[in-house]
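Novice: Pasting the structures here.
Values quoted throughout were computed directly from the atomic coordinates according to the rules given, and no laboratory measurement underlies them. Fair warning: this is a prediction, and the values are worked out from it, not measured in the lab. Cβ atoms are built from the backbone, for glycine too; each structure is taken alone.
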Structure P
Amino acid sequence: MIQAHAEVVSQFVANGFDEARKNHPVPAVLPAAPKLEFPIIPKHGGVLPRPKAVEQPRAGAKVVFDATADAKPADVNKGLDRVARLLNLYGVAGLKAQDVKITIVLHGEATKSVLNDAAYKERFQVEQNPNLPLIRELQKAGVEVLVCGQALNYKGFPDGEVTDGVPIAVAALTVVINKQTDGYSYIPVP
């Protein structure tokens, strides 16, 4: 498409305004979008390999994601998807999930992402919490998934509604402070 546009512009430059008044066909086929890859986390956080790009992933990184983003009840939280994308970037670079240490703490509007299916269905009229399969995949890859205990309280979610396997942190604030003290890079997902 860009090449076709460039040809029309070249004709305009060569032939002046008469060329601009002509109708020019639009290419029938758009170029295919590059295929995304999911080497570590399937179905989420797809990435385009860029082997010649600068700033490739490095083994030994430590990252804390501070997720407050909301999502529609039937959609996956973008903070969780962002973590999947980072892991998949490591995968396309030839690294493993174990080559990066990741913690994600969910709070604010993202708190609901960790509710068990029964609580999620009751509150949001969605059959299953769409975040739970991704949370399990991230945990299998070594990601520490935490929820803010203060946010649970402010949102009115009892501790018993948190899905099994997701620890409740005293606060997202302390998670971020402690992880940064431990050398983790900070990535907010508002």
Structure Q
Amino acid sequence: MPPGIRALHEDMAREIKQHLKGFVSKRADGALVGPFAPMLRFPQFGEAAWIYTKALIENSKLPRSAHEVAILVTGAAFNSRYELYAHEHVADAAGLTPSKIAAIAAGQRPADLTEEEAAAYDVAAVLAGGRNLPETTYRRAVAAFGAEQTAELIYLVGGYCLVSVLLNAFDMSVPGREEGLPQG
């Protein structure tokens, strides 16, 4: 592995270990999977994508549950299997109930979302659906989070649209499901 790519790999592995736990992110040989694999394979683009993703992780001020709601909504909009697999685990650790996680992953809006979760859901659903953000939805998010965190939410959805596209374009499978149904 060339030194520049090795440094990028090590940075990704450190960040994953610190912030993104509970799901398979590397193979037994240490190679990273999920969106990290294409970022490393094409570092001339992937390094910038990683810097953006890392900024979203390290600088987040959104409530964790709202953060994960937005990511799950985005992953569901793109039907991004690995994204949903990974962030179902992260959302569970963030305190979302299994019923909320399952509903959002299935593309449904749970009735029992908190105000912050509902604001994150609505913003993410509109933006990941490729539509303009209605003023009332934007103002509801600002009321829930403030202008800075609403901007963070918008960047978060955009970033995870990119991650979902990478996962789908490079057909990144859920670990253990590469060949379809599990054996045995």
Structure R
Amino acid sequence: MAACPHCSAVNEDGVAFCAQCGKALPELNPSLPRIVAGNQVAATAVGQDLQADQLHRKAKQAFGALLAVAILTFIFGLLLSFALGRAGKEYAAMAVVLLVTNLILAGIYAGLAFWARKNPLPAALVGLVLFVTIHVINAVMDPMTIAQGIIVKIIIIAVLVRAIQAGTKHKKLREQMALRGA
């Protein structure tokens, strides 16, 4: 008889899953690999290294998301400012302000993207805060901008949030590994 480590229910020997909670039971042969999910940390040093590498790769997705924001900001900034400039002389000053603002933002996002290659967690945090802040300001100024590009906005926010989660978990795992002397 074996006790479930999750719910403490007693199960028959040789059973792979708990009869009460349905979670996997520890195997009799612990040398086989086990699946680690959620907030669990691998038990062995090799497993922790593998998990840390996977989390670091996931956190580095911030690079792609931030670079995409930089490119989109640059392209749409150019297109909108040129379209506004062609609308008439009364819009010329607004077109210049729009162009300069978008070029500065594109430069900031590009800088954050390249920072994310070295240190993805803080770059993703700053990028997410900047991205959300800019879109909140745009929504306050013109509520119609909320629906414009909503799918792209959701995808970028989701990728940055996942990168932040992976970066946070990677940092905690590295700290735990340092405490264990790995």
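Novice: Work out percent of Cα pairs over 21 Å apart for each of structures P, Q, R, then name the structure with the largest result.
Specialist: Structure R gives the largest value of percent of Cα pairs over 21 Å apart among P, Q, R.
Novice: Given a computed value of 45, 14, 13 for Cα extents along the principal axes in Å, for residues 70-125 alone, which structure among P, Q, R does it belong to?
Specialist: Answer by label: R.
Novice: Starting from the value -10000: which structure in P, Q, R was helix-only ellipticity at 222 nm (-39500 (n - 2.57) for each DSSP H run of 4 or more, over all residues; to 500) calculated from?
Specialist: So the calculation was done on P.
Novice: Can you tell which of P, Q, R yields 7.2 when distance in nm of label points 7 Å out along Cα→Cβ at positions 22 and 118 is derived from it?
Specialist: P
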